[in-house]
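These are the structures in question, set out in turn.
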Structure 1
Amino acid sequence: MNFMLDPNYIVGFVDGEGCFSITVNKHKDRKLPEIRLLFEIEVREDDKEIICQIQETLECGKIYCLNYDRYEKWRPHVKYKVSDFDSVVNKIIPFFQKHPLQAKKRFQFQRFCKVAELMKEKVHLTSEGVARIIEIRHKDSLDALDTHVQWGVS
């Protein structure tokens, strides 16, 4: 393809459809939970071409085709996912620092960056560090809840 998208287009698309996730995965055979940073965009399958162009422009990540047959009304989706720490730190974060998000997703991104810095310092390998990251992550959940509550206010 070799077609690079305008960075401002990507920023707008991510403001609407993207997600910067901080995941905490507990494993029964590990003392501490695993902390991961995920950047994702999930859209209907008929938008796969634009997802491929975003992947090509950002030069990282993988695209997954999702088809949930068990849900009668569910249409196939595609997910663009960047989960390896090196790509998150060296591609995703610098891109969105250079081309800032414009909507409320920028606050999610700020917390994502804060956790990335803590992970670079290996803070996530201590129980105190995990607790700190969970607190930062919890703020995301509260913000999402605030948004839903505000929509319900008359």
Structure 2
Amino acid sequence: MDTEKIEAIAEEMAREFSLSLFDLELAREGPRTLLRVYLDRKGGVTLSEIQSFSRRFSAVLDVEDPLRDSYVLEVSSPGVNRRLRLPRHFALSVGQRVKVTLLSPLEGRRNFIGILAGADSDGIDIQEGESRVRIKYESIRKANLDVTQEELFGKGKKNK
């Protein structure tokens, strides 16, 4: 499987749709191979854009044939609580609230929630209140943006 070729095709096609390729993931789930493509754009991505991209991308993959075996294509937006996996994901998210789970404890803890204060090629800095924690990428088990319902929808109005 030529993942570099798949990613190059996806990036070029995303630009044609005025979108950006947020992430691309190739995974095995039982006997199936899944190709997951996550598209993004400031302001969001519509369902019709995802459908159009998916149809066209699938047709190009059929012609280019970078996946020798059969596969299932899934195309979507990364969502508001998107997974952060690559250094560029973290760099794009500086200033936002994140939730990070570590492989092993750091300062006696595995879970950190705070503002992503910085990201470079080695790791990230999380600001939790008055304290700041430095975490190396290789220590991260899972990381996501942590957008609250209040941030999404605002404070609810109370009925009188």
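Derivation of every value follows stated rules applied to the coordinates shown; laboratory data play no part. None of these values were measured; they are calculated from a predicted model. Cβ atoms are built from the backbone, for glycine too; each structure is taken alone.
Summary table
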quantity	calculated
Structure responsible for -14500, with helix-only ellipticity at 222 nm (-39500 (n - 2.57) for each DSSP H run of 4 or more, over all residues; to 500) calculated and labels 1, 2 on offer	1
Distance in nm of label points 7 Å out along Cα→Cβ at positions 33 and 81 - highest-scoring structure of 1, 2	2
Among 1, 2, which structure scores highest (criterion: relative contact order in percent (Cα under 8 Å, 6 or more apart))	1
semi-axes √(5λ) of the Cα gyration tensor in Å derived as 32, 22, 14 - corresponding label from 1, 2	2
Structure (1, 2) behind the derived value 11.8, 37 of Rg and Dmax of the Cα atoms in Å, for residues 9-64 alone	2
